[in-house]
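*Asks:* Below are structures written as structure tokens.
No lab work stands behind these numbers, since they all come straight from the coordinates. Being a predicted model, the structure only gives us computed values, none of them experimental. Cβ atoms are built from the backbone, for glycine too; each structure is taken alone.
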Structure P
Amino acid sequence: MRARCLPWCAGVLLGLLGCTPDATTVALPPLPPLQTYTVAVAGTVSGARWDGVVEAVNAADLTAQTGGRVVAVEADVGDRVDAGAVLVRISAVEQQAGADTARAQLRAADARAAEATTNYARYLELAERQFVSRLQLDQMRATRDTAVAERDVARARLREAAQQTEYTVVRAPFAGIVGARRVEPGESVVPGQSLLSMHAPDGLRIEVQVPQSQAAAIRAAQRARIVLDDGRALDAAGVTVFPAADPATHSVAVRIAVPAMPDAPHPGTTASVEFPIPQPGAPPRIPRSATVQRGELSGVYVLADGRLTLRQLRLGHSRGDEVDVLAGLSGGETIAADPVAAMQAIAAQRAAVGSDDA
């Protein structure tokens with residue numbers, strides 16, 4: 001008896017399920033007016049991008065050229081200094097003593113050279129009158145030449161000693177900004193020890209390594225777009241493609257000149273360089289303002305069949321106001337340009353459905 005009832009019960013159940021309306025087939029009311037953005041097809045975007053580091057054209061690491069104790073440091077990190085400005089003073093006691101010694105040796109050498117010159121002139125007159133032999137005249141000439149040579153050596157030693165004294169005052173080789181300070185007053189320094197680093201802010205450049213297959217196109221374009229780490233974008237002042245490739249990496253160096261600008265980036269900061277050349281397989285880009293951030297997850301509202309759904313994305317590099325989409329979107333899809341307006345539209349649509357059910 002139970003076996004004969006099972007087919008009948010199953011038929012009744014299927015009939016009841018068929019009569020129940022499916023929520024997914026309910027027609028949704030139209031969305032309020034919404035600003036949208038159509039995602040470009042991947043690979044149609046023109047522009048290849050590489051990361052690099054900002055460096056100064058004029059940069060100097062100032063080192064001690066003489067030994068001594070630091071007396072004063074006249075500039076600190078971030079200070080703007082003029083060309084020739086005093087940056088570091090080193091004690092000059094030993095250097096001054098060396099200069100005084102060299103000066104005294106020069107005076108003695110001058111006296112010996114003057115005496116030898118006078119004696120030679122006297123012997124020359126006596127030789128003409130045949131009062132001295134030719135050998136004696138040659139000996140006196142050699143004595144004079146030796147004294148003159150010693151005087152020249154003493155002059156060179158004095159110049160060297162004076163130069164050592166000048167090395168105790170370290171000056172700025174050009175107008176710029178102090179980027180690093182490595183000594184403090186009272187420290188002892190030796191020749192070759194680093195004291196300060198500085199750079200000129202009006203001459204900056206970025207050097208990137210590109211595949212050798214892209215070098216010809218970049219050389220032909222002679223244009224580039226610089227995107228700084230703070231989001232600012234500007235056109236390059238010049239593009240220089242090196243003529244040879246690196247045999248180890250098979251890459252070519254490209255040097256990009258950064259134009260003069262207020263609040264210029266500091267050397268060592270990262271920057272991206274984009275060249276207007278075709279880039280096969282480039283990821284699609286969308287406005288950064290269209291994305292939604294939920295903690296560490298990024299998403300966007302996708303519009304399809306009159307519905308808005310939040311979809312998770314994997315984002316790549318930022319390019320000014322746009323960002324690359326590595327995964328989560330396909331070319332041709334439509335997204336909401338304003339996430340806040342999209343949320344309000346979803347709420348209004350749900351409210352309309354609720355009122356219809358009531």
Structure Q
Amino acid sequence: MTGALTTTIACSVPVFLVGGLAVQIGEELRFSPAGLGLAVSAYFGASALASVPAGALVERFGSTTIARAGIALASVSLLTIAVAARSLWTLIAILALGAAANALGQLASNTSLSRHVPVRRQGLSFGVKQAAIPVSTLLAGAAVPVVALTVGWRWAFVLAAVGAAGALWLVPSEKDETKRRQTGGGERATAALIVIGVGATLAAGSANALGTFLVDSAAARGMAPGTAGLALTLGGAVCVIARVFGGWQADRFPSRQIAVIAALLAVGAVGLALMAVAGTVTLVAGVVLGFGFGWAWPGLMNFAVVRLHPQAPAAATSITQTGVYAGGCLGPLGLGALAAAAGYPVMWTVAAIAMVWAAAAMVVGSRMLARHAAAMS
């Protein structure tokens with residue numbers, strides 16, 4: 001679990017560090033919030049393209065080798081940004097090239113958990129692992145006063161690269177990887193995984209809108225950015241707790257997790273709908289429900305997919321993970337354009353509707369998975 005957690009943080013920290021240091025980086029490289037959105041979208045778009053090939057690499061070469069490759073690539077990406085990022089376009093290019101590290105690390109850690117952690121504790125392990133993503137955001141935020149405002153934002157990337165490289169020694173070794181690669185494989189419920197991946201795209205796109213547009217949306221209402229920031233911090237804390245608690249309950253009710261995901265998305269949709277209503281109370285409630293619960297499901301999704309595909313966990317989760325990354329790419333672009341054309345209340349309403357559709361796709365995908373499992377038994 002420690003290895004999976006540190007691998008996930010190390011491989012995903014570049015994009016969150018860019019987001020956390022956006023003000024300092026933007027001042028030097030001369031780009032606006034729209035440029036930041038383009039950089040983040042490019043990163044997740046490249047991650048989506050790399051996900052399925054990364055899954056195939058994990059199945060062929062094993063989780064240990066690929067996790068270390070992902071960590072090394074993330075470290076190189078961080079150092080390259082520190083040294084060579086001189087414009088928005090060079091930053092985007094470096095982020096896009098390093099985005100494969102995210103896919104490699106995520107899928108390698110999924111496989112490691114499925115093979116090292118006892119089945120009765122895998123739900124909790126996936127919940128803790130996915131809680132690493134909000135932790136990456138918190139670390140990026142802490143880098144602003146500690147490093148960026150003292151010695152400069154480039155040194156923050158250097159220190160992050162050194163820290164990420166330290167995760168290499170925490171990757172667990174699998175002594176029987178060769179045997180598993182020879183005996184792995186098996187039939188996957190590809191159609192069901194694609195349906196769940198579509199649901200993940202809609203859900204991730206909607207949930208990411210909160211982190212991307214919350215502050216600007218609050219300012220459009222005349223609220224102080226500090227209020228919005230505190231609300232997002234609260235939502236992030238609720239998200240971490242919900243991911244860990246969700247994993248704990250998954251070990252007790254393993255066959256019901258897609259239904260739990262659908263319920264979380266329904267609650268998240270209510271939160272996004274509240275964002276369209278003016279008022280500080282509705283904004284805070286909307287962030288807590290929309291981000292805290294509407295973004296608490298990735299660990300449960302990975303757990304449910306791995307549980308039904310233990311013979312090829314990386315290949316199976318690479319399909320659904322592609323949906324998560326696609327949502328991270330397309331959501332900010334599409335919803336941002338909608339906000340510019342029709343305003344934030346319309347955007348939040350559409351995001352809420354998309355999350356309802358995501359819940360429906362999860363239910364349909366769950367039934368397809370159940371039929372596949374029955375046919376294979």
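*Asks:* To test your reading of the models, identify which of P, Q gives 6, 25, 35, 24, 8, 1, 0 for P(r) over Cα pairs in 10 Å bins from 0, in percent when calculated. Provide the component values of the computation, followed by the final result.
*Replies:* Numbers: P: 5, 14, 13, 13, 12, 11, 9, 7, 5, 4, 3, 2, 1, 1, 0, 0, 0; Q: 6, 25, 35, 24, 8, 1, 0.
Derived from the structure labelled Q.
*Asks:* Let me ask you something else. Work out which structure the value -28000 belongs to, where helix-only ellipticity at 222 nm (-39500 (n - 2.57) for each DSSP H run of 4 or more, over all residues; to 500) was derived from one of P, Q.
*Replies:* It must be structure Q, since only it matches.
*Asks:* Using mean count of other Cβ atoms within 10 Å over residues 249-256 as the calculated read-out, with 15.2 as its value, let me know the right label among P, Q.
*Replies:* Derived from the structure labelled Q.
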